[in-house]
Structures are given as C-alpha cells and as structure tokens.
Structure 1
Amino acid sequence: MADPYYITTAIHYPNGKPHIGHAYETIAADVVARFQRLKGRDVRFQTGTDEHGLKMARKAEEQGRTPRELADEMSGYFRDLFDRLNISYDRFIRTTEPEHHTASQALWRKMEANGDLYLDRYEGWYSVRDEAFYDEKELVEGEGGEKLSPQGTPVEWTKEESWFFRLSNYQDKLLDLYASQPEFIQPDSRRNEVMRFVEGGLRDLSVSRTSFDWGVQVPGSEDHVMYVWVDALTNYISGLGYPEEGADWKYWPADLHLIGKDIVRFHTVYWPAFLMSAGVELPTQVYGHGFLLNRGQKESKSLGNVTDPNVLAEQFGVDALRYFLMREIAFGQDGSYSPEAIVTRANAELANSFGNLAQRTLSMIAKNLDGELGAYSPAGDDKALLTTVQDACHEGLPQQFEKLAFSTGIEAWMKAVYACNQYVDEQAPWALKKTDPERMRTVLQTLFIALRDLAIAIQPVIPEKAGHLLTMLGIAEDARTYEDMADEGWYGALIATGYRVPKPDPLFPRLELPEAEEAS
C-alpha cells in the first residue's frame, strides 16, 4: 500500500472575498500535494473555510443577514477560486458542518476529562480582526495613541465569563517538543520566534465566549461557544472523521500544516497543547510561509491595492500565475509581485525558453520526420544532455521540492531547459536536414526524450500545460509519475506502438500587460 501523506492549508476566514494571499498559500500546498502524488504517496489534501467567530457575526449583522447566509455565500467564492486555480484538494471542509461540531465537542470533552479546562472570568485585550487575545506587553501604540495588536489591528477590552485552558501547564512540554523535534516548526526563523514566546511564560488561555452565539456550543454550557481557534484548529482532524478512527484516520498525524506566518503561534503553541491534553498524536511539521506583497506593500483596502486572484488568472493564465508565485519568491520569506513581474518571468522562462523548446522540437519532428521517431542511437553530446536533464528532473527539482524550496527546485529545472536550448543552437538540426539527415533525427529524438522528463518533473507547478505537452508527446496519463520517469524502456515501447508526433499547439503564447497597467 502507498505511504499516506496528509497536507493542509489554514482554513480561510470568509468575511471577505479571497485575495492573492489565499491563492498563494493554496497553490503552494497544491504543488506539494501533486509532487507527493507523483512520488507515489497516498495523498490527502485538505483546505476549506473557518466560518465562526465574532468577526463573521459582526459582518453579517452589518449586512442585515444571518452569519450562516454570509458563510454560505463567501465560502462558495473560495471553492470557486480554488477550482479555477486547478487546486487538487481532496476535502474542502467548512466549520459549519455538523460533523465538525461533533469533533470539536469531542476534543473539548477530552481536554475537560484531562483536567485542563476550568470556568473563570476573562478581562483583557481582544482583536476581533485577528480573533486573538493579547497581553498588555504585546500591544503597540498607533499613530493616534490608540492600542493595537502586534499585527497593527484594533483591540478592545473584553470582560466576560469564560472557560480557560491550562496552557501554563504545557510550557515545559512544548519546549521539550521544540528541542526534540526541531523540524516541527519551520522555517527556523519561525521556530526561534515561537521558542522565545513560550520561554517568556505561558498564561492560561480563554477558550469560550458568551458575548455572541455564532460558533460551536460548549458541551454542558449552553451560554458558551468555543473560542474560534479551538473550533478552527480542530478542522485538521474533524476532516478525517475524528473522534472515530475510520478509514481516513490513516492520514493522521498530518505531515504538513502549511500556514501564514501570522498564525504560527496558534498552530505551534495552542494546537499541540490541545492535542497533548486530548491524547491525540501531534502533526509532523508546521510551516509558516511569508507574506505576498503588492509591489513591496502589504495589501489593504485603505491603500486600494487589494488584488483579486481571479483577475490575475484571467489576464495571465492559471499556469503562468502558479509558475510565477512558486518561481519568483523564496518560499518562507516575504515576496513581492506585480503584473510587470509576472509578464517578464512568464515570457522569459515559459514562453521563450520552455515553450519555445517544445514548439521547435515537436514542429521539426512533425515536419521533417513526418512525426515518426524511429530507433534511437545517441552519441556523446546527446548522452551528456540527457544526463543534465535527468540530474535536474530526477534529483535537483525533487530534492528541493521536498524541502519546500520551490524557487530553487525550479531554477535547477530551468538550467536543464537552458541546456536543451543551447544544444539546439549548437546542433542546428535545420542545417543537419541538408547535410546529415540521420544526425538530425538523433538530435530531435534526444530533445523529445528530454522534453518528456522536463514535462513530468514540472507537473506540480504547471499541471495543465505540462499535461498537455505530455499528451502531445504520446505519454499515457498513467505513465507520468517520477517512478515512470526512471523507466529507461519507455521510448522503445512508445515507438513500438507506431506513435506519430502531431503538429504542436503553442504552450505559452507571449503575455502582454493589460492596457491599464501599461498606462500606469
């Protein structure tokens, strides 16, 4: 049986339509999921929406409708975007599902049975936008002297009866976890931040609210709903059927929680403490990626620079957008994007380099060989090129993707693409047609074989275009994994079928900036 692999994104808060940051995180998770599937893993990929909490309740009230009506509409926008971006999720979870409520209440009862919950009164600072409690020492001062959260969001003084979780009891256990499993929090910069926070001392955490009723009801306390993060974090196991350990439970513990750096504390302090209390095995890794900046600025409605990822996908194409986001930015760090940068990167590497390589190669095979490949007898230069391609596709890209170093992996792949284009220029098959037709055939065969490896390797990033190229190459859909890439007999098996290479369709037409962007 295939080895299970479970990856999740953060579940997205649908009090507004999805923005480019939601697309960035989910595309990255999709690349990981597709990569692991190509390696032969039995992948479970979960994403979804986090629909409870005060922020959703207030937003619905502003619009004169119920929170459920708001959640139903807004969750649909996220699902539609992810489908458009070719996200291969296996489960889209909503925290309003009855099964999720059951799982959250089961986890609560486990923590209560362990003696980690008690009733008291909470007084302190709360950020509705972050759905987070903050100590006085964590607050910063705004331009007008007002108190703000560390994220720069407004805070308000809250007083209400609350259930508390004995988070203070887990300080040493958490520090032991970080020390014994350094890979639990990545990258290292996030791990260091969390360790400093925990070493500074943990206070018990308020885990219920009575000032509103939009959430999961606390078992045995009808006036209380769970603090939204208890509810939200539970999605990672409720989506597998918790508390029942049915067929999907084989995927737990999660191999990777992929989240934004602003919610690392919830996932690496609160979440493992809840799981320890409930006797549930901990996830393997939490990875906090950086922010995506619009021309170097964080997006905000006040600046008018919030970008709809649907618009970018429409303007530049889904695969070009996916490629840019994974190629341009060192994953884990903050990175910047702009329409100009997308066009420049996509034209230089996808259109001019990879797309042109495929177009030239397949066009020459169709025109000069009538689409027939024939038996292959490579010379020294041909073998050297294929070794370069194999090194990049079998080792360079996979090794980096395993570490979530997407940009570095794609760079290794691009060097192989450049090597192929240099080989074309040096061998000049158009000239060999007149002087040495058999050598021309060998050169084109070599490029055909190289294209197959290049297309298989890059599938996680540009699944639609890579898949279309593999179809043009005659590669069956069930023969496109990394294991298949290592099959040395595939070429002979293909020509034995009498396959003829068709005249190719252009993979990546050159992109142009929209008129509004050119004018600006």
Structure 2
Amino acid sequence: MDRRNFVKSSLVTAGGAILAGHSRSANALPAPHQPFAPQSASDYTPDHIPGAIPASAIDSARFPDGFLWGMASAAYQVEGAWNIDGKGESNWDRFTHTIGKIKGSDTGDVACDQYHRFKEDIAILKRLNQKSYRFSTSWARIQPTGTGPVNQKGIDHYSRLVDAILEAGIRPFCTIYHWDLPQALEDRGGWPNRDLASYYADFCGALAKHLGDRLTVWAPFNMPWTFTYYGYGIGVFPPQKTGFDRFLRAAHTVNLAQGMGFRAIKAASSKATVGSAYGMAPAYPKTNSPADIAAAARYHAMNNLYFLTTAMYGKYPDAFIGPVPYAAMDYRPGDDKIMKVPLDWLGFHYYTRRIVSDATSTCVSGPSGHFGTETEGEGGASARDPLTQIHVEMPTEGPLTDAGLEIWPTGMYDLVTQISREFHNPIIEISENGCSFLDSPDDTGHVPDQRRIRFHQQHLAELARAIRDGARVRAYHAWSLVDNFEWADGYTQRYGLTYVNFRTQKRTIKDSGLWYGRVAASNHLRV
C-alpha cells in the first residue's frame, strides 16, 4: 500500500479550511474548490504549477525570534532493537513478521538502529540548529506486556535519550503512543477493550514519573483516527479487524485514554504540558451547494476533530447525519467528564487536502469495505457509510510526491487559520509536515533533493503567512529526521532530510537537511 492510499484511508486530518466556527455559517466558508489560476506566470515558483506559492511570498517570509524548528520520528520506525533489553512483542512486530503484510517483506527489527545510534542522530539535529526533537516511546519496551512493573532497561534507554537531547540544547517532545501496542494487550481485545484506557494511563504515569523532571512536552497519541480506523475499521493495519462499530469502540477507548493519560501525566509531573499530534487535512466543498458544504463540515468533524473536540469540550463533534451512535461506542454515563481535558497546546500534521461532496442520495444501507471517510472516491459516487454520507476525493491538480500525494501548500494556511478560529487561537505546533522523494547520493556523495527543499519552502511560506495573520504557531517539525520504516510501504518511501543506507546504517544529510539547518539558524526561507 503506497502512502497515497494510506493517507486516503486514514484521513490525515483536516477539513479545517472550510469552517470558520462551529456554527457552520455559509458566510464563514471559503469558496468551493476551483481550478488553480496563477496571477502572473513570473510570480510563481516554478511557473504555472497549480498550487504553487508566489516567489515573493517565499522571499518575504519571516519567523519570529524563538520559533522552534524541529524534526520528528517514531519509535517503531527508527529504533530497531525489537527484542533486546527486555522489550516485549508489539502488534507491529507481529504484523511485520507475517509474510505478505509489508512491501518487500520488510520489518522494523533493525530499522535505523536508533536504539544504539541515537547520539549520532542527535548530533545531526544539533548540527542543523534544531531546537525541538519529536520522538515516541515504545510501550512494549517500558511494559513488555502492557501492564505491571516497568522494564528498567527500557526506562534507562529513554532517560539517556532525553539527557542527550537536552545536552544538545534541544527540547525533547515525547509522543507517548505512535501505533505500536504491546501484543499482549492486542490479545486482550486491543483498543475496542475499554480496559486499555486505564492500562494506558498507568503507562503515561510511569513515563512521567521517571522522565517528567526533565521532559515537559507530551502528546498522548499520534494520529489516533488512523490507527483506530486502519486497525479496527477496515483491517489494513494490525490487528486487521473490520467493522464500523468496532472502530467506534476503539476510538472511544482512545478518547477515554487521552483524558486519563492527561491526568496521569499531570499528577506525576508538575512541569508537564500536554497537547496533541493529530493528523489533519483541509477539506474543501466540491461545489457551493449547501449539501456539499455540509458534507465537508461532516468530514472535518469526523476526521479532524473527532479526538480534539472530545478533549476540549467533552463531547463528540457533529459528524453524523443522525444522532451520535453512543450504543455502538459503549459510551457510559460520566464518559464526557473523563474525555474532557484542557490541552495546553494543539499539535497536528499536514500532508495534503481533500475535496468533499455530499452522498446522502446515493448512500448504501450499510457499510461495505471502507466507511464514510477517505476512500469513497475510489468506488464511484456512493458513500459507504450511512452515518456520515460523504464522498471524498484525493485531488491530483497540483504536482505529486513520489508517494502520490498532491502538493498543495495553501492547505497549510487554511488548516492553521481554521483551527485557530475554531479553538480560540490556541498555541499550535506543526507536529509533522513532509514529503517522499526517492533522491539518493550522487557521485560526489551529496543528495541533491531540490524538490523537497521547494516543498518545505512553499509550506513554510504559508505557515509564516498564518503567523503574520495572528495564528499562535510556536513550532514546526519536518517529517522526518531520517529515512525510516514507512509502515506498510516498508523502506520503499523516503521522507527523511537525512539519507540512510539501510545496509550499512550510514547517514548522509541531504541538501534539504542542510538547507533546513540554515533556515533554523536564520528564520528565513531563502538561505
């Protein structure tokens, strides 16, 4: 499965561009999707490319003093060391060890070997003037079966990692859970089992107890919509279960876990700030019809806000044609109070956009395959989910990355300003933004990846515009520090600003990484 299909089915967050507030006022909505038309050919870089940002905007973009430039990674994608020092088996260990699940039969058994090479990678961050490093922890490395006493060797590893990050003058940013569940907990039913919320809270508390004296920035989950939908809704990721009710139960458990984990972290560390790392993608109504505008709003609610509104307001967003399916979720009295927590800041990823239209007139009577989210565009006009009844398209009007995702930098501005309006101008961190291009070292040993430089220039110019217009964005994390294991794509996609030879583990900073280091030092994009 390529990254385009992955993002299509996982709804890398967003819809944000379409709503100016919860009122869904038609006056607050931008114009429906229109083909791109440059104002003047000479003002765009490169000329005539749909979605491109004016060269003048890149030249004039400035970031404030103290802006946190960073890079991101995830435990299973980079650590390796899958079964040493007491680490237990995770769901992704089990999944990748099953033949036929991953391109090339690849696994994360070694990945980038960051478990042993983290000092080398932190040295790269320091060389590139980074001020924030977003990493994740492996639950099975801390609690091999997901419950019980901590594995001290696992705690010691992350303690050494945090110390090394701080010694380099970099802020450690911990994503507690980035998709790798202890297999023992999957065997107990996985995320549809409500008991996992309390197990997860215990895990959060243990981490904060041991690391919270030094580590102050925490995000409970990475892209919770993705792992619940992919794992329990359509069965593409482990544990490959299917069923809309199962997905709803898993998502509700995660919403409970988010609230309980927040409290556990705060109880264990007085220094902790807790935010998020949601996947988002701006959704644009296909036409200016009320039906398409409402459909885009449902997409936004279902795919971008499903774990954010629950935290901030203690209730589910208005994502469904009918009432919220509480019974299917195993929703119980008092759950609203458990879910509601005052996040200290909001973090989200941006990769690409969506075009959304209404499908109420063509919706089938029940779900079949995928459900009312990203993949309706693959199967004709009919929506597959009677609860949301939307039709979603992945546009290809702009240029594509090597993973097949459309490059649409304006979506960054639309998403950031939308979330800023809806949630009363919170502190925002861009937790991921990046692109896959398969450039490799040339005869001189350099990796000349100009397309990646252009990608980040244009997205950052739009981010700078959002900041200039009042958005309180304090950090940007490029995905990713190093080329790594890309889930079902194995090692066939390269998102890193550092090239990794997976046979030798040699790191080579790409031209994009060297450029990004200069940006971090100057707060300018033309460097």
Structure 3
Amino acid sequence: MDLVIRDARVIDGTGGPSYRADVGISEGRIAEIGRVTTGRRVIDGQGLALSPGFIDMHAHSDLALLTDPAHEAKAAQGVTLEVIGQDGLSYAPVDDRTLAEVRRQIIGWNGDPPGLDYDWRTVGEYLDRLDRQGIAVNAAYLVPQGTVRMLAVGWEDRPATASELARMKELVAEGLAQGAAGMSSGLTYTPGMYASDAELTELCRVVAAYGGYYCPHHRSYGAGALQAYEEMLTVTKNAGCALHLAHATMNFDENKARAPELIALLDRALAEGADVTLDTYPYLPGSTTLAAMLPSWATEGGPEATLARLRDELTAARIRHAMEVVGSDGCHGVPMDWSTIEISGVTDSAFSSYVGRRIPDFATARRLLLDDHLGPTILQHVGHEENVRSIMRHPAHTAGSDGLLTGDKPHPRAYGTFPRYLGHYTRDLGILTLEACIAHLTGRPAARLRLPDRGLIRPGYRADLVLFDPQTVDAGSTFDHPRTLPRGIPHVLINGHFVIEDGRRTDVLAGRTVRRGGQKHDARAVSSP
C-alpha cells in the first residue's frame, strides 16, 4: 500500500453503522479495508473518524479554482468535490459579448480577477482549462441556463423564438456532451428568469436525454415559495428529468414554521416516482448581490441599462415603490425590509466603510449600486432555525455551501458549512446521527451526480477521504471572522494525495474535473440515484 490509515472509525457514506478498520490506499484508490499489514506510510487513525470526501453540491468557485491554488476555504473543510456553474450564471458557454456581460453581472459572486486569461468559450474548453492549470479539489459543472439564454436570446423579457429555442437546446446538449453533469437556473436572476415553464421543459428534456439533472434556484424563496417548488416539480415531471433543488430553504416571515409543508410536497412527489434531491446550508442568512433585489424589469437589457434606470429619478421612484410597497420579484415577492440587508462586500475599496453595516433605506442602496457599479454583495437575514433543522433531516437532503468567496466580509458558510453540520448540528444538537450526516455529505450527493467510484468507502473507489475528530470538529468561521479555518480536520486526501496534512494545506493540486460520459441515451432508462 502507498498509505495505510490504521484503526480509524470508518463511516462509509451509506448511512450504515460505523466500524473500526484499517484502510489501505494504492495508486489513488482504496485498495483494502479490514486489517492491512504493510504500507509505505502509516497514519494512526485511533480516535478519529474516516469518511469519504465531502461534496459541495452548490459552490461558487468558478474563478477561485483558477486564481486561488490553495483554495483553503474548501480544502480545509474536507470538501473534495464542488459542483459549480450554479444559479444559471457562469462563464461557459459564451461568446465574446456574453463573456463580458456575465463577468459584469456576477462580479459580486466571483470578482473579476485582474490578469485572468479567459481562454475558453465552450464548456469543454473551460473544463480543459481547469485540468490543464491544476485545481485544489475536484469539480463538476452545470450548464448555466441564464448564460445560455443570454447567448441565444439576449437580455430581453420575451419568449424565445423557435430558432432561439433550438439554439439553446443545442448549447445545452453541447455542454452535456462535453462533460457537464446537468443544467442550473437562477429564476430570480435576469435573463434566465425570463424563460417560461414551456421553455424550461424543453431544455430539461435535453438534460434528461443525457442522464443529467436540473438544478434550479427557483422563482421565489419568499411569497409563493411552495408554488415555486411545485412549479419545478411539474417542469421536471413533464420533461422526465431528475431534479435537484438548490438551497432549498423557506425564508422570510411568510414562511416561518412552514418547512413541514415543503417536506409534505417533496414526499408526495417522491411517492409518485419523482427523482428529487435538494441541498441546504446550515445557517439562517442568505447571501447574494444587492442588485439581485431589484425588480426584474429594472434589470432588463443588462448592467448598463440597469444603471441608467437607477440614475433616472422617476424610474428610481418606480423601483423604490416596487421594492418597498409591492414586493419585487428580486426580493421573492416580499416588500423590502432594509433592516435585514447587510453589506458583505464591495468591488471598489473606496466604499469598504459600508461593509458590515445594515442598509437604512432605498436612497443608500441606490447610491451604493450606482457608485460601486452593481458590485456590492449582501447578507440577507431572513432565515428560520426550525425550518433549517426540519429540512436537513429529510432523506433527500444533501449539503451545499452556496459560498461566495469574494468580499471583505463574506458569509461564513463559504468556510464553515461542512464542519458546522458535523459539529453544531450533529454532535452538539443531535439533529442527525454522525453516520446519517456523513451520508448527507458524501454518498447521497455522489449518487445524485451518478459517480460510479466516489462518495463511499469501498474497495476500488477513489481515495477522496477525510480524517476528522468527531469530538472537536467545528466551523471556525463566524459572521465577525468569516475566513477562519475549521477545527478538528487534520487530514484530507484527494485522489490519494494529501491536500490537508496535519491540519495544514500542502502544495498539491490533486483535483480534476469530474465529467459525465457525454453520451446521449434514452432518459427513461436512467435509474434513480
């Protein structure tokens, strides 16, 4: 064996009982489980738990994987695979025009790193770039439906023509054939939100044909949240497509204590044969861009058109009325409570004094959006603890950090999601057993991604492994100090290589892109994960 982990508590990712064993690793794979006598290197696992690597089902590391080789935010948590291309907006497929537009639109999510060579245009070229450069953790990609619509239709709020729909289907098919795991949407973000259910159904039929899954940020997490969840269930049922609900929370006062209604909706769909999973993060506030709070009509046409509307006094008054009185679709149909909005980051350091402060009124928000060119990111304090706990217990649940890695004071979920599940919610509160929690973080997401050799501790599987202390593991990140690394995770291996060793990041770039086979097939033959 290249490596033997001796006498660890093995939690294999299935949800079954843990057991004590040695685990031998050879050539990047798990070779033996039981009593392994010899190895070139031996690690004492006594008192530690050994689990498969954690899978972040909702990550925003699309550029960070290229610009931050250490990527400690995820590696130190035990994350060995991230799913990127989320919320319908990412950097492939694009042309020159669309690339410039999407870079501007989601600068608050990913920044706009100076000097980065965007030398790709297709999904396959982007994945090739990640592999060629070398990445800290493994990565899977979702074709972003909003970017696809931007490329084929533009920024107009109108139905796609027949030729435009055909082009979008072609782009989604190309992305899947080049290795994408599925398709994402951001249905509160322009221009993806302009797609009708009929349009989404047609695109999901393409996803189903390639055995992928649809991952929507649906149309509302506030007023009308349950109807928005039901809409996605209907779209995927009509398309015959697997569904993964992104950050499946129930937020705002309108949804306090209503998680049981969402769970009942999911259980009915599952009983009827739907292929549904979901992810959540173990925190109450959400996080996005300040511009995302604007009504969709105010953002039609792209960033420059949005700024022009904000500059115009009469139009700005209409925007304020939509946000504060009507409840804009950008704020999930809920009238804006400015006291819930905290600035977490700006793109221009001249406005860094806003970071950590709540926004008092529309006038302040408008001025900051104009001065920082739509760049500010926010925390939105609208979550409910009882909903978070109820949803994480569901057997279709997985974990997604939804972590934005940019900004002066990002949401601590970017650095703390996985150890917080293990420490706070599992050990301290007993919401899940440790075996069940590990299944939520490993085996279940691997099944959703249909990975044949990841997510479990079994002979022949990839040696993506986490060795942690169940008694001390916890998130170090807090809202005041969001970039603090976690505790109690001394070793993390990816493809058999140490990326965290004795609690420190090594210089190894062991990650690779994880690509679906890309072969089109009869979606009816695809089994549920």
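Here, each number is a calculation from the coordinates, and none is a lab measurement. These numbers were taken from a predicted model, which means no experiment stands behind them. Cβ atoms are built from the backbone, for glycine too; each structure is taken alone.
One of 1, 2, 3 was used to compute mean count of other Cβ atoms within 10 Å over residues 140-147, and the answer was 22.8. Which one was it?
The read-out comes from structure 2.
Given that Cα Rg over 2.2 N^0.38 Å, for residues 212-339 alone, derived from a single structure, equals 1.35, which label among 1, 2, 3 identifies that structure?
Checking each candidate, the match is 1.
For the read-out mean count of other Cβ atoms within 10 Å over residues 76-83, a value of 17.1 was computed from one structure; give its label from 1, 2, 3.
1
By the measure distance in nm of label points 7 Å out along Cα→Cβ at positions 156 and 308, tell me the structure among 1, 2, 3 with the highest figure.
Largest calculated value belongs to 2.
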